[in-house]
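Derivation of every value follows stated rules applied to the coordinates shown; laboratory data play no part. Everything quoted here is computed from the prediction, not taken from an experiment. Cβ atoms are built from the backbone, for glycine too; each structure is taken alone.
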Structure I
Amino acid sequence: MSDVNGAKPTFLTVPEPARGLERVRLAVPDPLVDTVVGARVWRKRRKPDVVAAARLEMDFLLSEVSTPAEIDAVTQRYLARETYRSELRYHPKIIGEQPVDGVDRLRAARRAGRGVVISFLHHGHYEGATASVGKAEAPIHIAISEDMIGADAPAFLRQHVRVGLRSGNTGVNAAAGAGVLAKVLTDGHVMAIATDVPGRTPLHFLGRDRLGSSGAARLARGTNSLVVVMTAHCDSDGALSLSIGEPIEPLDFASHDELLAELLRAQEPAILAWPEGYHLPRLRWGMPPTDG
């Protein structure tokens with residue numbers, strides 16, 4: 001909805017149903033996903049430019065915490081995971097019904113009667129993660145860019161939003177401004193907000209100085225909303241799952257920067273356990289300028 005002055009809409013609707021090639025991808029039976037992915041990965045690994053691009057992503061993420069040989073190995077797994085990502089968004093039952101450990105912690109935080117921020121990274125199948133949480137506990141709100149659902153948005157982004165909202169979740173237009181997001185929280189809702197979005201805040205993550213955004217931490221402290229960290233996991237057999245941490249009191253931290261540091265620290269073990277699950281890390285973080 002938008003006001004008479006043409007303000008940005010507060011809530012976003014589910015994009016129109018899939019069409020064209022999207023319908024074909026949706027029609028592939030779930031049991032055939034591995035076969036489709038295997039064929040696509042086989043082709044990707046024979047394209048030096050594709051492998052090099054994947055290596056850049058994993059080196060950017062892991063250069064300070066892994067050896068070159070380890071990064072080479074992760075790169076091969078990253079190629080496979082990114083291919084799974086592009087297919088599994090068209091199989092919402094697989095990624096939208098992941099088991100959620102710690103859902104009782106979210107339930108307890110919600111019962112406190114305050115807003116709750118679910119802090120997550122673009123790690124794992126995060127569109128399915130929000131759907132899974134909404135199904136496991138109760139529908140939630142999700143901060144989403146309106147550019148993801150416009151008529152000219154890429155088909156895969158529209159499908160991404162469809163999956164994220166499939167369990168009755170509500171999309172909140174991040175472009176409507178911090179005041180709109182804060183109102184959702186002060187009204188006592190649970191809202192999932194990505195913590196790894198581009199920004200100018202200096203931070204330290206996985207052994208490296210980077211630039212990111214303190215937006216989620218600022219919102220939590222500004223509205224005195226509890227924060228729970230959601231992490232993504234993948235077992236050795238490929239089974240996906242999620243975990244929700246203990247509620248964090250935002251005002252226990254002296255500043256939003258200190259809270260942000262804690263939110264990122266809590267994510268590091270999950271990232272190190274499944275680094276190939278991090279989607280396009282170079283898109284998420286900036287780098288401080290170098291001297292000279």
Structure II
Amino acid sequence: MARRKKKILITGAAGFVGLHLIEQLRNINHQLFLTTRKKKFTAPGVKVYYGKLEDKQFCQKILKDIDEVYYLAGYKKNIAYHTKYPFEFFDGNVKPLMQFLAALGKSKVKKVVYLSSAIVNYMEAQGSNDGYILGKYANEVAIKAFNQQSKIPVVIVRSAAIYGPGDNFDPKTANFIPAIIDRISKSNNSLTIWGKGIRKMQFVYIDDLVSNLLAAMRGKKLLYIVGNAKSYTVNQVVAKILKICGKPLKIEHDLSKPDKPTNKIIFKNAVKPKVNLEKGLEKAVDYYIQKYV
């Protein structure tokens with residue numbers, strides 16, 4: 001007798017992580033349901049709901065008869081925007097989850113995986129003026145309260161900085177790695193980076209994150225912290241991308257911009273990441289060249 005296909009919902013499905021997760025779940029042959037605000041987004045053979053999670057009735061509709069949920073929805077640009085408009089990004093991340101959890105508690109969903117940020121690790125000790133991170137922190141508090149009250153487990157997956165093919169390379173809103181790839185591609189003589197470039201960072205390749213999201217759904221813990229343990233300075237990452245691009249640009253340091261503090265993250269992966277930074281950067285650069293050059 002054939003096993004019943006699971007009905008799986010992905011919120012924020014049109015985003016960077018969502019598109020990669022869809023492909024992996026297609027391979028496993030589940031019945032997928034997607035949510036997005038992007039009216040032009042389509043996915044052949046998949047039910048797509050267009051709407052806002054802030055809408056209580058919309059949340060009730062999308063959760064009907066669903067077995068599992070990957071909550072990837074989030075209002076995000078980059079740290080410059082998040083710190084300039086902190087309440088906008090806080091509100092844009094907290095309101096949708098509150099309505100979703102209220103509807104979830106009355107549903108028959110078996111389990112939810114929620115994508116958060118590894119930077120939340122340091123919120124209580126250091127605080128933050130990043131509205132996106134503040135929103136993620138508040139959402140984790142809400143999820144923990146929900147888990148105490150509900151029989152539906154919501155698993156938190158805190159992710160290191162994600163990168164890879166399909167990332168956002170818009171220079172106005174891109175995060176560190178895609179922004180550097182874009183700037184190097186468009187530069188001919190020199191590249192300016194903030195501070196001394198000594199801040200250390202940790203990353204996770206997109207496919208490794210998706211593998212951990214899938215494993216978290218199967219796992220028994222309520223919290224995973226996903227990423228590669230090895231850290232790299234800003235200078236090291238820039239040097240690797242320059243080498244891959246074959247561009248011997250002169251590096252200039254803007255010392256009027258201070259280096260951000262380094263936070264060493266202790267990861268608790270559901271599965272061990274497989275892609276190292278060098279290989280991941282090669283794939284990200286190849287994607288950028290094919291799509292934008």
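Quick rundown of the values:
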{"item": "Origin of the derived value 0.75 (FRET efficiency 1/(1 + (r/R0)^6) of positions 26 and 202 (r between Cβ atoms, R0 = 35 Å, to 0.05); candidates I, II)", "result": "II"}
{"item": "Structure (I, II) behind the derived value 23 of relative contact order in percent (Cα under 8 Å, 6 or more apart)", "result": "I"}
{"item": "Comparison of I, II by FRET efficiency 1/(1 + (r/R0)^6) of positions 106 and 258 (r between Cβ atoms, R0 = 41 Å, to 0.05) - largest value held by", "result": "I"}
